[in-house]
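Asks: Pasting the structures in now, so scroll down.
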Structure I
Amino acid sequence: MIWDIVIKWDSFPRWTVGTQYVDAGDSVGANISEGYGRGSYADRSRFAKISRGSLFETRHWTNKSYRRKLITDQEFTEINNIIEILLPKLSSYINYLNAQSKKQNSK
């Protein structure tokens, strides 16, 4: 969704704000995938925390894009709604991974 929005921007905002905005949004899923590929619960947790950081960064760029009138009210609301759904899910996933890592290390 972020890509589809940013690709339509004029060149200056696209290359300054837009590039970082897209990178932050893309990084959320990429880090979860990378952590899963590492195998251990500890690695998965570490990469999920990085992913959560990217989600907060995505929120930052959403707010900045909105203040600079680069995204519409509707786009702002839709993106923030997605972020608000993902944050607690990602935090729960991290808690689960940490618990599993502790179990694994206590054996």
Structure II
Amino acid sequence: MVDKLTTDIGGDSAGPVPQEDRDQLFWEKQMIAAFNLLQVKGVVVTDEFRRTVEEMPADYYANSTFYGRRLDGMVRLLIEKGVIDADTIEARTREILESGTRDHV
């Protein structure tokens, strides 16, 4: 028997669906644009990206955001493909968090 994927929530009780609108943050817009460009250039394919999201641990997936899961999946895929370096990403992420510019609009 195959274990249920983190993203396989069909038929599960999920509670109320949030209805509030919010503007995208700057980084969210940039991340989606970068991902779209990577797809157009053939660097990533939707199915392999979806795999990186589906392989996330269930608790991490459940406590992450829509854009957070996509960013983490994209970064993981680009590291797997050798497009970016994990140490470089870690250092840059630390720099951004320390400077307090993570969620600027």
Structure III
Amino acid sequence: MKFDHVGYRSYKKRVGEFYYAPNKVWITDAEQHPFKIEWLRYEDDSPVLEPVKSQPHVGFMVDNLEKAMKGLDLLLGPMTIDEHKRVVFCQTKDGAVVELMEVT
């Protein structure tokens, strides 16, 4: 598991946002932020539920999504972001939200 970014909810447009239609959310590229911050701006009718929407999350790259998810509660996903990246959002037993990403 390797740290990738921290995600925060945003309520304003950000430079470089892209739209992920299935979740009705605008997302910035954490690689472009000096502190690896990803901003997420949800449409009012986004199907994404709490706590993914309201809590910050920490994103990790993993070698095996299913293995990394063991012991965590699945909140959202799995989603295929592009043909090479699968993503899930999970919650730890102590309430933290984590995003796990597997690149193939």
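Every read-out reported here was derived from the displayed coordinates using simple, explicitly stated rules and does not represent laboratory data. Just so we're clear, the structure is a prediction, and the values are computed from it rather than from any experiment.
Asks: Thinking of I, II, III, which structure, once Kirkwood radius over Cα pairs in Å is computed, gives back 15.7?
Replies: Values: I: 14.7; II: 15.7; III: 13.9.
Structure of origin is II.
Asks: Hey, helix-only ellipticity at 222 nm (-39500 (n - 2.57) for each DSSP H run of 4 or more, over all residues; to 500) derived from one of I, II, III reads -28000; which structure? Don't skip to the answer; put the middle values down first.
Replies: Details: I: -28000; II: -17500; III: -1000.
It was calculated from structure I.
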